[in-house]
Each structure stands twice: as C-alpha cells, then as structure tokens.
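**Q** Take a look at the structures listed below.
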Structure I
C-alpha cells in the first residue's frame, strides 16, 4: 500500500469515526457532518491531484476574500 493510499485510508477512517459521533447526537449535527465530509473529500481530492488550495479557493470565493 502506497503512502497516498495510507493517508487516504486514514482520512476516511477519521471521517467515519467523526460521523458516528455526529450521528449519535442528532439530525442537525448529521447535516453538519455531511458538509464536513463533502468538503473533506473535495479538499483531499485536490491535494491528491497536487492542486494548490489557494487556486481552488480563488475560483470559488470572491476576490475580496483572497487578499
């Protein structure tokens, strides 16, 4: 198993544990958890593809946030 695969597996495992915690405490927290998983997946995917996070955020956020 390569280093990238190990890191990816670790991230997924951490998200799963955090997910069970949020699921145990309620519906709204589950929605927050889903948003965190969604963001984590996309940030991790960009990291694996060696894209610069600042470039990704510059495409998404308005210019006033990128100063």
Structure II
C-alpha cells in the first residue's frame, strides 16, 4: 500500500441497529425484509448478525424508483 492510499474500515457483520445506520434503512424495515426472506440474518448465540455482503445484496435488490410524469 502506498502512502497516499487510505485503508478503509469495512465491517464484516452488523446488528440490526448498525445495519440500519450503515444503510439508511429503518430498523423496523430491516426486520420486515428479514421476515420476508429478502435479508439473510444469521444467529451467533442470541445475537442476530447481518453480514455486510448480505446487507449490500438486499439493498441492490430493492426496486428502483421510477418517476412518472
């Protein structure tokens, strides 16, 4: 890595709260997507874990907004 490159810190996994903060999607909406099977959630003991890649995949698969004139 050169001196000009700034290392980026990317989380591997999120709680629902940090996933909501990272994505801009509300926590209750994330629970809704998880319940519908659109967001993969894993369990680590009692904790619910959302992998960063799964969060990005869910966001990429959201419908596009089309402006109708």
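**Q** One of I, II was used to calculate log10 I(q)/I(0) by the Debye sum over Cα atoms at q = 0.19, 0.20, 0.24 Å⁻¹, giving -0.76, -0.81, -1.04; which? Intermediate results must be reported in sequence, preceding the final value.
**A** Numbers: I: -0.85, -0.88, -0.99; II: -0.76, -0.81, -1.04.
Label of the source structure: II.
**Q** Here is a follow-up. Ranked on distance in nm of label points 7 Å out along Cα→Cβ at positions 25 and 49, which label among I, II comes first with the largest value? Display every interim value, and only then the final one.
**A** Numbers: I: 3.3; II: 2.0.
Structure I gives the largest value of distance in nm of label points 7 Å out along Cα→Cβ at positions 25 and 49 among I, II.
**Q** If helix-only ellipticity at 222 nm (-39500 (n - 2.57) for each DSSP H run of 4 or more, over all residues; to 500) is calculated from each of I, II, which structure is the one that comes out at -26500? Write down the numbers at each step before the final one.
**A** Details: I: -26500; II: -10500.
The structure behind it is I.
Every number here is computed from the coordinates shown, using simple stated rules; none is lab data. Everything numeric in this text was worked out from a predicted model, so none of it was measured. Cβ atoms are built from the backbone, for glycine too; each structure is taken alone.
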